[in-house]
Structure 1
Amino acid sequence: MAGVRRKKTQRNKRPNSTAPGRVLKRKAAKVTISNNTIKKNWNKKKTLRENFSSIGLAINSNKAIKIRDVTERMEVDQPANPSKPTTKVVQELEMIASQGSQTTRRHIAPGEVKFLKDLMDSHGENYEAMARDKRNCYQQTAKQLERKCKNLMKAVSDGIIKM
C-alpha cells in the first residue's frame, strides 16, 4: 500500500504552473550599484547597454578592443588603439583606481595568538620543529605556520595586537 501523500500526488495529475514563476520573481535580487560614481550617473529609465554607453564603459570587452588577425600586417602610421573621448565618469573612475585600495589585515583570534606565541617561545623561528610539535593539532605545515607567525609579528609591530 502506498502512503497518503503518495496517493494524493498520484491523483493530482496537473502541477501548479504559476507557483515556480512566482517563487522566482520573489527571489529575484534587486540590483545594487556599490560604486558611488556610477550610482550618481545611472539613469534607471535607460537600459544597461544605454547606461554603459552614456557613462563611457564597455559591456563586452572583447568587442571594445578589436584584436587583429595574426596574418594581417601592422602599419606604423596608424595608432594601435583609436581611443574614444573619455567622459567625466570614466576620468573619475580612473582617478579612484589610481589611488588604490587599502589592504585590510586579517583578524587573528586570541586562541591562535596564544598558540603561536607558545610555539615561538619554545621553538624560536624553527618552523619545521613547530610543524612537528604535538601542540600543532591541526597539522599545519611549516609554511603555514611561518606565514601566520609573520602576520602575528606584523600585527604586534603595528600595535593591533598586544603580546
Structure 2
Amino acid sequence: MRYAIKEFISRDSSRIFVIAVILNYPWERVQSSLYLTKDGTAIPWWHCMLASFGDGLLVLLMFWAGQVVFGNPAWFGRPGLRGYLLMAVTGLVLIIPLEWLMISRMEWWSYTAQMLLIPGMAVGVTPVAQMLVLPPLIFRVAAMLCKKSCPDHRQVV
C-alpha cells in the first residue's frame, strides 16, 4: 500500500510538473516583453523556457503543500474553497519574495517601464497574476487527465 501511494504521488508530481511547464511557457513568452536581461536586451525564448521550469517547480510546491495540509494526494481533483485558497496563498508566498529577490537583489533581469508594479513591493503584477491564475487551471487539467487513475476525489471543503 505504501509503495502504491508513493507511485501515485510520483506519477501525479510528474504529470503536474509537465502540465505546469507547458501552460506557463506561453505566459512567460507574452510577459517577456516586460523584462530585460542584465545587459538590457530582450528576454530570449530559452530564458522563458527556463522560467517555465521554475514555474513548474513552484506549482509542485503547491501540490506538495496541499498533500501535507489536506492529507490527500488527490486533493487537487476537487479542491473546493480551501484548496483554491491554498493555491492562492502558496502562490503569493512563493512568487512575491522570489520575484523581488531576482529583480532587486540578484539582478538577473529588470522590468521595462511598461511593467505594472504592486505598490510598495517593487514586484511586477504579471508574475504575481501568473501564480494566481495558472495553478487552478494546471490542477484542473491534471485532475482531468488522472480522473480514472486517482484513488480518491473527495472534495476539500
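What follows draws every value from the coordinates through simple rules; no lab data is involved. Note that the coordinates shown come from a computational prediction; the quantities given were computed from them, not determined experimentally. Cβ atoms are built from the backbone, for glycine too; each structure is taken alone.
Key figures for this structure:
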{"quantity": "Parent structure of the calculated result 1.00, given that FRET efficiency 1/(1 + (r/R0)^6) of positions 13 and 61 (r between Cβ atoms, R0 = 30 Å, to 0.05) is the read-out and 1, 2 the choices", "calculated": "2"}
{"quantity": "Relative contact order in percent (Cα under 8 Å, 6 or more apart) - highest-scoring structure of 1, 2", "calculated": "2"}
{"quantity": "Structure (1, 2) behind the derived value -15000 of helix-only ellipticity at 222 nm (-39500 (n - 2.57) for each DSSP H run of 4 or more, over all residues; to 500)", "calculated": "1"}
{"quantity": "Origin of the value 1, 6, 9, 9, 7, 6, 6, 6, 9, 10, 11, 10, 7, 3, 1, 0, 0, 0, where P(r) over Cα pairs in 5 Å bins from 0, in percent was derived from one of 1, 2", "calculated": "1"}
{"quantity": "Highest-scoring label, criterion being volume of the Cα convex hull per residue in Å³, for residues 93-132 alone, among 1, 2", "calculated": "1"}
{"quantity": "Which entry (1, 2) yields the derived value 18.6 for mean count of other Cβ atoms within 10 Å over residues 21-28", "calculated": "2"}
